[in-house]
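These are the structures in question, set out in turn.
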Structure 1
Amino acid sequence: MSMSRVRAGLAGLVGAVLVVTLAAAVPAAGASPPVVLVEDPASYVDPFIGTTRGGNTWPGASRPFGMIAWSPTSTSGDQTGTGGGNGYEYNVTKVRGFSLTHLNGAGCSPGAAGDVPIMPFVGEVNSSPTADTRDQRYVSTFSHADEAASPGRYTVGLDNGVRTDLAVSTRAGIADFTFPTGSAANLLFRTSNSLNGSEDARITIDPATRTVTGSVLTGGFCGRRGNGGGATNPNRRSYYRLYFSAVFDRDFAGTGTWQNATVTPGGTTATGGEGYLTGADRAGKGSGGWVGFDTSAGGDVRMRVGISYVSEAGAAANRDAEVPGTATVDSVAAATRDAWNTELGRVQVAGGTDARTQAFYTAIYHSLMQPQTISDLDGRYLGADLQIHAVRAGQGNAYGTFSGWDQYRAQIQLLALLRPDVAGDMAQSMLDFSAQNKNVWDRWLHLGASTHVMTGDPAAPTLATYYAMGVRNFDADAALTSLVRQATVQNPDALSDLGCPGQCLGQRPTLNTYLALKYAANDICHCWGGAAETLENSLADFSLAMWARRAGRNDLYRQLLPRGDYWKNTFNPAVGYQAARRADGSWQSGFTPSTDVGFAQGSSATYTWMVPQDVSGLAALMGGREAAATRLDGFFHDEAGNWAVLGGNALRYDPTNEPGIHAPWLYNGLGQPWKTQETVRQIVDTAYGTGPAGLPGNDDLGTMSAWYVFAAIGLFPQVPGRAELLLGSPVFTRIELLRSNGVRLTVTADTTDKYVQSAELNGKNLSRSWLPESFVQRGGTVAFTLGTAPNRTWATAAADLPRDH
């Protein structure tokens, strides 16, 4: 029996999943499984994948593109910390609550959110939970044998005797808390205890209406980093207020509140935040409240809760519309499971192993957790200017949370492929956020707010890619004009070092100097790294040029296309690598290929390959395609010729971070596509897998999961701003992908062997290792014949290589 199919119903299954090794994902060579398309893909999703090994995922209840994400907040004994990067770590089995919001796989530890942990507590509340700074009293341990998760539902039996069963809609949730009969039963609302702290929090308890309402004013994405000098970190600030409104099915037997160390039995209101620092500066601060229940006749307590970034009234309206009083955990969970099956079922597969199918559908699940809905049912949402706005006519929802530097390399392409309608609404939201933010498109948005994280201008390749893939339901002319302005007119913050490195305030920093020198000078760029900034901007400008050409803006196309070649100005021919360059034209001293000077979260050895828009140009600088391919071999293998694709070596491929994740596919452009096939398959089979350790590193809001999805279907986006797809080899014998606009893409293979022997496109012989944009835009069928040995002649002719520019 497939272990994934019993995930939601068997206590103890998570422990069993641990015995599935990465090697188990490899099918027998030459196997030809029957072509039976998966009918219930949600049964293959394991929300625990990525919950350890730095994956930073979490197992709680969520809906596709949901606002609410209800999941445990773990603790390792520090109330101002967390047991995991985004609230949960599989190997930490103590919780201090179940929080209403989460980010999926964000790289900071913690990222942000984790708002309003709600903790079922057995015992009398006779001290302030905030004063329990080491999380010794108002917490509970649990065993994975008593924990289960499936799309839209999370259940755990805590060692304090309480069973917690959670399910969610888009903006609301429902919980059954089952306390031991006759116990002192209380629910703690830790309103101020967001993962990174808070500026303010409020709670109001109304016994007459059985409601608990409140809010937390918070933000702080990556706020624990010391960038910019300790407390001056620009993200140690508030940029949203989350409101909640909870209603219960039974009367309260008691109430109480706390603020800092002061506890008020019988209290019904409290206020107070924690601040954004850590340790003693934050410990013991904050506020919250609790409600108690009489369990003498039974311990079942049902709670319905709605959230909003607009108002308490909005939270209540979201709750009552999406989770009405007649709802049950079963009914809400079933509806959300159906919603997940709709999304997951846009890609139906057959002929793969259970392990690969589980990893595949879990990867789609993680990829479609974001963007996050941020608008209420009435269409109102919190803008980047902290004012309330309404969605535009024809816009389905306002969406937020954009891990730009990460997502533009894989996740946004998968989103546009599966849900071009959502991609268009996200594009419109980003345009509106920029207008609310002095026309600045920030690199990393949490909800609609700027966090400045990472480098480059990822909004440009993102929207250009959407447009190339046929997304049209946004104001494309206004967006293109605005992004071109950002790329050509220096913004007021361009000369600020605030937040550097990592969270530099300025977008397109030092733009005037960049345009004059045609590279980002590392000594004066006000950026994380000059070489990385040059590479990112070159790719962004290339994508804008592609968009301008599609839009008939040939003036912009001619202006921007040459800027796509600026990467050549930080390629140092004396060493054969990308390198940091100073404003006087000299190269940074002390260069080695492993250096990170001039780069952002990566080495020169990795970034040198970050030219997907001009593989032929890069090869020419390396001495030709053959020489470039030989160098690329050394990127994926150690000196002895062994595979080196698991990370941990600055000279080799790193599957845990984004700058090089396209590199395995570069062999197609170098005329050796069989090496793409074997390299991608090696990464699929060793860096990824099932069980809690099934991701190679933090998921970065679905980016690493999206990479796996593309690798598994044997297709990968060639370059941002375009819609061509590079070919690998699929791990399934049939893939049916139905875009939400009705376009169908089909991939078939006679086996699941790794090497392509031949291929056909719409019944005609295909001698190229790539598919034209028409395949994405209008659909079609690509059929592979696969084998156990490489075909070193297929798709190797110069005329058949992927086109540059």
Structure 2
Amino acid sequence: MADWQPRLSRRGFLTASGAALLGAVVAGSAGHVAAGAGSAQLGDFWLFGRYDDGCTDLGFDEIDLSPVQLPHCVTPLSWTGWDPASWQDRWIYRKHFTGSATERHTARFDGVMTNAEVHLNGRLVATHEGGYLPFEVELPDVVAGDNVLAVVVDGRWALDVPPNLPRGGPSVIDFYQPAGIYRPATVGAVPRIRLADVFARPVDVLSPGRSLHLTCTLDVPVVGQVTASVRQAGRELARGAAPVRGRTVEFDVGGLGGVRLWDVEDPALCDVVVTVEAGKRALDQRVVRTGFRDARFTTEGFFLNGRRLRLFGLNRHQWYPFAGGALPDRVQRRDAEILRRELNCTMVRCSHYPQSSAFLDACDELGLLVWEEIPGWGHVGDDAWQRRNLADVEGMVVRDRNHPSIVVWGTRVNEANGTTAMYQRTGQLARRLDPSRPTSGALASTTLGRFAGSDVEVLAYNDYTARRGTPFKLRPPRPGVPYLVTETIGTLAGARAYRRTDAPGVREQQAELHAKAHDLAAADDRYCGLLAWCAFDYPSGWQRSVDGVKYAGVSDIFRIAKPAAAFYASQGDPRVRAVAEPGFAWDFTAQPSGPGPGATIWSNCERLLLFLDGRPAGEARSRKGDFPHLRYPPFAADLAVPKGRRPELRIDGYAGGRLVVSRRFSGDRGADVLSCVPDDPELRSDGSDATRVVVAATDRFGTLRAATAGEVRLTLTGPGELIGDPVLDFGATGGAAAVWLRPSAGPPGTLALTATHDTLGSATATVRVTPNATRS
């Protein structure tokens, strides 16, 4: 198991924590800028341990608590074999901070799994239920000098809060939920009068008279004026103002006919700078980011800014190996980059809960459309549970309604029967808080007929019509209502699990199923699109999991591509990235004669020429007949190799009459090497950053060699910590795995991760740690 507590003494912790807190001046709460009102991001150090009597008291003896950095998971985890009993408990986090008795202070938590009590200087000041949405706490009676914020985290299953239920246990839903303060937190001084919320809603987007409707809410009544400046690419496009007498004001900012629209191919964003003033004094200012776009689900398909766009995507779980959900913003954003840039998705479903704000920010910036839904999975609880469910709808919509990437609210519990009245309330609440987006909910076969009523504006179906051993098919769209496939394939179609360690036929089958699903959805314009299950493997104890992992992803839990990811990679524009990716392994260990006739190559090229040891070996033929509706159907190649030969394979891809990609694959296992490659060359030294390092066995041209066994030993030097197991078993992970590097809060330096394998040798990844690294 990984044990990645920082190597810091308690005395060193107190020194570093105090210095970091006193020296930090960042935004007081999300999006705020206020002169003289600094706060500290709690990404430096907390003291952490199991709950004990008196642990919230001001004078509690902290000698047995350990220093940790946020975000944080309460228990060490490996990449598989998670034990929910290890986090099913109460835990304590304590934070010392310096305050002022004359200022207003708050603490904001972006996510605490699952319930929380917040104590200030020994007094309970707030409680919160639910692990997927933020909450902010007023901190009364902060004293000059040292203050103690103590947070009790309850990670037990038997809580009447979605998605948990008092009955059953963690394995009755299809994902594990490790406890902890697993998203960022901030504490500090804020303005006495604040803009509590700004909703910037574009209106009449497709008309020359488009405008922005602003709803501004203050946390205390004010007599004054609210002004808004709409800016794009650093230039002010329009400005508006309105008097405010009370806590809420609504007004329109016009003159926005020249704004560039947000689109999946051109995600043009706008900053709305909102200032509240009394007399000539600015009381608070908030910067809200949005985008102008028109998204419509219709019975003829989905339309973005008036043009048809077939939604092409995957579902995403937020869980990672070794850390649960507790990895910093840069890592969360990386998932969006994989989905949009590497897998060519135009949409992602955030299954089955509101996900990290950093992930959604990246979706805005990358042009990745989002389905977001309330926490829940397959079950609806009692009246108290349903009231919490309704509060989750409000929390989700209010937190995220300025994101242009979000185009639908999932206001139903995934695949769960509930009363008509319950779902009418959730849908009506979402539409009242945000009239610009439709509501929906993913239905299963048991819920499709019963709850396709007035609360459903988009009929979304988790289509597992094709079961193992039957030809793949989809239900036809239901007439008279927009229709979106929100899940399909998973582990119900084909094999129980899709791993790099499985037989070649199993790995190839997953890619074929994903291609067939999208081909069928593209055959009928009444489908708005299809979001397959799923992007990444994830921890689960539910049906068809293996050793606590669900192997349904087109990439593994480390975010490393499987053969199925090659289909998604091949569906992008070859002018942006030309792809020629074999659906087979060029490895003569398991297949002495090679992949044989009809081997699939996933590509967006027009022609593929094949070479063995530099000699022409024919041209791959298009499989357009098998996938007539794909934008870029795959190719078939006849690659039978005489027994005993291990030639080098070269694939040359042509588009527009010119060579756009050339790939080489070695048949010689004796030249294989170990690679150790970080996602980012530079990280911030503030304690709230991290990057993935992929460790893999590859051929001499860099292609992953799945059929590799043996252990890889990892050694880290420099100012940071290894989030991961110090020894990786390639035999279990299929020749590749990943760990994460997280710098400590402190001075700059260099992190060096060295990986060593008995036969593949060693490789080192180097990451600079600097105060000036690009923020994610």
Structure 3
Amino acid sequence: MYLHKLQSNLTVALIESDQFKWMFMHYFIIIKKQLSLFLLTLALLTSANAFADKQHFSLARIDDNITVDGVMDEPQWKNATHIPLIYQDEPNEKGVPPVKTDAYIYDDGTNLYVAYIAQDPDPEQIRASLRDRDTLWQDDVVILVIDTFNDERTGYEFHVNPLGAQGDIRMTDTDGWSSDTSWNAIWDSAGEINEEGYVVEMRIPFKALRFPENEKELTWGFSVMRNYQRDVLYQLSNMGFDRDVKCSLCQFDKITGFKEIESSSNVQLTPTLTTLRHDTKSKVPGDWNNGDIDTEVGLDLRWGLTKDAVINATINPDFSQVETDSLELDVNTTFSVYYAEKRPFFLDGASYFKSNLFELLYTRTIAEPTIGAKLTGKTGDHSYALMLADDDNSNILLPSNQNSSVAALNDKTNAAAARYQFDMGENGTIGISSTHRESDDYHNTVLSVDGSYWFNQSDTFMYQVATADTHNSNFLVKNYSLAETQSDQAYSLELTRDKRDYKLFTSYENIGEDYRTDLGYQEKVDYEKIVFGGGQTWYRDESDLLTSWSYEADWDKTWAKNGDLLEEEHEGFLSFKGQKQSTFEIGFVHRYENYNNSFYNQNIGYIYTTFKPNKDLMVSLYAEYASRIDYANEQLGDVLNTQTQVVWDINDHWQLDVKHKYSQLDNPQNERVFTANLIDFRLYYKFNMRSMLKLILQFEDIDKNKDAYFYQVSRTNKDYGSQLVYSYKINAQTLFYLGYSDKGYQDDKLNSVERDKRTFFTKVSYAWQL
């Protein structure tokens, strides 16, 4: 069921050999039979969501605070509600825990207090280091998950490692567990390792959470968990998850109490002061042109109108990129690269804007706002969200069914987004979303309806329908060859069955040629796509060499709206999990693709493995060999791609994270078209839990063979970037940064990499809670 491990998201790929062809066809026949049975029985199934073995707890109320220091020496803990972790959920289902863990919980009307006593027969093997926020997922951790509205759809997660490092998550469970690590709350935690294991204490202010208003007593769904990292990852909890049930929150135990939680104005003011100097070179190589020192003051407001509704506002926000984005190889690609949002104003309450199947709001399209405001909340079965912002640097995505590109609007725009969702009892949801972006002679408006319906504990139907209307400005019409007006629709349907031992899925998408979501992320349009697939899983014992193994396969077909075939694809993989927290995967695909009215047969095979040889080291490798389209020269080529990563906790203070990506392409004449290397080197030193020094070095080198291209290219294509940042964080909003970053490049005109941009910056912000 629920399991948090950070692993690379892999693109499914393929091998062409008689053995794999036979294996794929054998599995595909099985899937077709299972899918037929699924569709037949689905109509006969009715809703069921009762679990007779749920435990019900009464929350202790103790009107006294504690010192959060990882030492349970306060008398309050003796009277707190005791919850033992009596189940092993991973790798064995409803198994016996290998170690003893006890949780204690109480409230004082203002805060929720949680403590864990996590015993360990060999404390030397405890996996924990000093960590930055939301970077502790590979450690031993204790976890609190709470469903504050008791709606079995959304919740909060609080993770703490044995040294007190924090991780917090906003999650949804409407079609499987989905986590959003970008959510940050202000709360306290501490941990201490001792001779018997470790102890963790948490204090979570109620004003950091959202829950029903005007109720004297509340019932929450909850789970207390522990990730016990050894040769296999054990996940322990107070409840035994049933893997035949797709949802997790619906299986949670319940806790009742929270009597007359004290109301609070819950106002948080966060002023921000940012000072930077940006230097450039007018010619390269050449002398630096030192920029002016730019100092800006901004203000963020977070106001809890009620216990379940929050207003956020920002004036002159600082949205400087403190954390450098991970680089992606942008060679031999036709669609735009997606980057995650990291800015606090957009992150708070972001889940309230999410619809089921389309990303209608991608806030990184709002690059430079000077003012913004939003309201997010949930009252009973009703969730709602509204956001308004301006943007001084407006860019939009222009998609087709062959590629996508970014266009500058060359104008300041105003943006608005809204969503309303109604929870239909225990059986589903329905939502309405809209986004709007405009300037004097331009607008883009999108309206959408989406929903989900749960036939039972394993079978889910999801849908979304959207319509978009666009009036392009004269600048867009002239510079990007767009029609003055564009209007179109998009549809998506998805049907899934997710059982303990197998899963089945089918989906259909229909995206119109002129469908554009200028506040969202829709990188491909003008197509229809249908997918059928499924897989099976076999589980073994925790002590076996293999703890589980599985396969998955699917078939999909894509047409342009005019009926032309765009792609037909068969793909599948075998996956194995075992000791040393190892994963091994082998995958294969046959893809028949239309690119610029020519068809190409592509065969791709890949392997992926990750493992932990000891408690401080994680190693992963992805490699594929394939016949792929050379999009630049419109021909089929032979491709070798690899990606390796090593994460090493040198000790409690030092951590090293190194990624290397390699790609090469040969044309049919066995000539090398390009060779590409990318290195992302990150070194961290944690002075303590609040203070850290971070060094990031990034280098991309693409060597192109001029004779292998049909147009003029530069043989040398090198990009370099570095960043050195000192940070001091009291919490997610109260922090100090001091840093330096630079960028450089080399092409055929330069003899070496030359820096052409550099920035010196400092930032300080303080969260005042009133």
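Only the coordinates and a few stated rules stand behind these numbers; no lab work does. Keep in mind that what you see is a predicted model, and the values were worked out from it rather than measured. Cβ atoms are built from the backbone, for glycine too; each structure is taken alone.
Consider the structures 1, 2, 3: one of them gives -7000 for helix-only ellipticity at 222 nm (-39500 (n - 2.57) for each DSSP H run of 4 or more, over all residues; to 500) as calculated from the coordinates. Say which. It must be structure 1, since only it matches. Here FRET efficiency 1/(1 + (r/R0)^6) of positions 179 and 427 (r between Cβ atoms, R0 = 30 Å, to 0.05) was calculated and came to 0.45; which of the structures 1, 2, 3 was it taken from? Structure of origin is 2. In this comparison of 1, 2, 3, the computed figure -0.35, -0.56, -0.79 for log10 I(q)/I(0) by the Debye sum over Cα atoms at q = 0.07, 0.09, 0.11 Å⁻¹, for residues 67-298 alone is attributed to 2.
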